[in-house]
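**Q** Before anything else, here is the set of structures, which you'll find just below.
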Structure I
Amino acid sequence: MTIFLAVPYFKNSKYLEETLNSIISQTYADWQACVFDDSIDPVEASAAEQTVLKLAHPKISYQKNAANLGMAANWNQGLLSGRKSELVTLLHADDRLMPEYAQAMVAAASRYPDARAFFCRTRIIDDHGAPSFSFTDWYKKTLTRIPANGYLELDGIDGVRMLIPGNFVFCPTLCFRSRDLADAPFSVSFKMVLDFDWILRTLSSGARLIGIYSMPLYEYRRHTNNATNELNQSLVRFHEESALYDALGCELEKLGHFELAKEAKKKRIIQYNLWFLALKSFVTLHWGMTQRYLSFWSKNFIARANLRS
C-alpha cells in the first residue's frame, strides 16, 4: 500500500527541512512526497525550492504554482495529486511526522477497509520543537475517551455528536483513502474551518473516520507566524466557526436530531477559547486583543441571547 505525502507550502521556510526530514525518517518505505509551493514571496519560494534540491531525495519532488491558489485549492491540489496512491496525507510544512506515522496509517487502513480517513494522537511543539501548551489543545484532549485497543471510531451522526463539544481531530494528521476523495474535498469559502467542514460533511453522510491513539504519531507546531495564530487575531477563525456551527445545527434539525442541533448552536468551544485568549492577552498586556476577543464574545453570544429572550 502506497502513501502520498502532500506538503502544501506558503511561508516559514525555516521549518521545511525538518518537515521533509521527518518524511525521510519514516519506518515505512513505500511513500512518495511533493512540496506544493503556493507562496507569493520570491524569497520564500526560492528557499523552499533550494531546501528540496539540497535534500536531493528521489522520492521528494517540488512544484511551484503558477499563481497563488489559496489554502483550500492548494490542499485540494495536493490530495488529488496523490490519487495514484491508496493513501494521501496533507502534511503542514512547519510540522513533523513521528517515524511510525506512515506505518501506523497503512496498518489502520488494512484493519478498517471501510473507513474514509484516519487521524492520530498529536504532540504539540513550539518554534524550537519543544513541548508546548495551549488551552484549546488541552480541552480537546479531555474530550477523547480511547478504547483499550487504541483506535477511536467516529461513525456517522454518533461521530458528529462526539465532535460538537470540540473538534479534536487535528487536520494535518488526517490520512485520506484516495479512492473516496471528491474532486474538490475542501471548500474554498473557508480559511480556517475547511477541515472541520469536511469532517462534519463526511460523518453526516454516514462515513467512518478512525483515530490512532496508541502513541503520538504527529508533531503539530504552534508558533507566532502560523496560520491559526493569525486567524485567531483577525477573528476570522471565530466568524467561520460560528457560521459552521449554525449551519450544522440547521442540518441536524432537518435530520430530526433536535437536541444535538441545540447543543451545536451553543458553540461552547468557541466561547471557552475566546475567554482563554482574552485572559491570556490581558496577562501579557495585549489589551487591544483582550478588547477584541471580549467584544466578539459579547456581540455574538450575550447580545444574541438577549434577542432570543
Structure II
Amino acid sequence: MRPDVIVHDILTLGPSLAGELCGVPRATLVPHVFPEAGPGFPIYSFGARLPRTGLGRAFWERAHLPVRRGLQSGRVALNRARDQVGLPPLDRVHGGTSDELAVVASFPQLEYPRVWPDHVHVVGPLLWEPPAEDVELPAGEDPLVLIAPSTSQDPDHHLLHAALDGLADAPVRVIATYNRRLPSRPLRVPDNARVVDWLSYARTMPLCDVVVCHSGHGTVVRALASGCPVVACPVAGDMNENAARVAWAGAGVRVPARFVSARPLRLAVERALSATSIRARAQELAAWVQAHDAGVTASELIEALGVGLEPTTSELTAPHSAN
C-alpha cells in the first residue's frame, strides 16, 4: 500500500512494527487517558487520585518500584519480538507507543498536570457510536437519569438492578438500557423508569441530567461532552482510573464497586443533581468540546507527521490544572 503514515491503537503492535520496518512514520492512538505515569502519580488503574502532598507523592514513587520492574520485563519481551523481525532493541519502556506522535483522545481536564513530552498531544475525545433508533423517554418534568451499564464487566446487570431499585421512588425519571444483553433475572422496572435494549448516547445524553455508568472511557467522555455529571461505578482496571479522574476533575461522583447497591446509588445521584459545582464542571467540559474539534486536531497532527513536518505545539498539551 505504501502509506505515508500509519495510525495504530495503543494495544496493536503489529502495525507499529511493520511501519518501522518499512520506514513509515507511526502515530499511536490512545483512546483513553494517558497511561504513562508522571512523577508522584498513583499507579495507573488503582483508582487513586493525584496526591496533594509531598508525602503522598513520595509514597507513590516508592509504590511504583514493582511497576517499573514489570515495565522493564515488558521491554525485554518486546525487544525479543523486535529482534525476531529484524528491528533494533529499545532502551525505553512503553515501546508500543510511538515516540513520533501519540494522540490522546481524552479531555485534557481529566489529565493530571505534568510536563508533556513533545510528541504527546491530548486532543479531546474522539466520539463515535453505532446507529440506533430513537427511544421514548419517561413522561414528566423531573430530572432525567440515564443508567448506562457495561455488559462486558457486569454481565448479571448488578448496577442496573441496584440503580432501578434505588431510584424507584425518587423524584426523577429514569431511562435505562441493558445494551442487548438480557438480564439473567427479571428487572423490577418502577413507574418512573423505562428500560430499552439499546439507545443512542449521542442523542439521549444531552437530554439527561445525570449518567450512571461503570465509567468506561467512551461512556464517561460522551456524558461529559453532553454536559452531564457522571455517577461512576468502576468494576476494574481502566474504569477505576476513569472514575478517579472524574472525581478529581470535579465532574461527577465515584461509587466504589463494594458500595454499588440501591441506597448508595440514590445518594450519589442526589449529590450529582444537587451539587452546582459538579454540574457547572460538566457543562464547562461540554463547552470545551464545542470549541475544540478533536477530529480536526488529530487529523492535522497525523497529516503533519505524514509529510514530515513538526507538529505545531498545541495548547491542549500544555501543563494545566483541572481543579
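**Q** Which structure, out of I, II, was Cα extents along the principal axes in Å derived from, given a value of 64, 48, 39?
**A** Going label by label, the one that fits is II.
**Q** If you don't mind, there's one more thing I want to ask. For structures I, II, calculate mean count of other Cβ atoms within 10 Å over residues 209-216 and state which one comes out highest.
**A** That would be structure II.
**Q** Rg and Dmax of the Cα atoms in Å, for residues 41-128 alone computed as 15.9, 46: which structure among I, II?
**A** II
**Q** Rank structures I, II by mean count of other Cβ atoms within 10 Å over residues 1-8 and report only the one at the top, that is, the highest.
**A** For this comparison of mean count of other Cβ atoms within 10 Å over residues 1-8, the top structure is I.
**Q** Kirkwood radius over Cα pairs in Å, for residues 249-288 alone was computed and gave 11.8; which structure, I, II, did it come from?
**A** Corresponding structure: I.
**Q** Starting from the value 208: which structure in I, II was volume of the Cα convex hull per residue in Å³, for residues 49-216 alone calculated from?
**A** For volume of the Cα convex hull per residue in Å³, for residues 49-216 alone, the value 208 is produced by structure II.
**Q** Tell me which of I, II gives -13500 when you compute helix-only ellipticity at 222 nm (-39500 (n - 2.57) for each DSSP H run of 4 or more, over all residues; to 500).
**A** Of the structures listed, the value fits I.
Bear in mind that the values in this text are calculations on the coordinates, not laboratory data. Quick caveat: nothing in here was measured; it's all calculated off a predicted structure. Cβ atoms are built from the backbone, for glycine too; each structure is taken alone.
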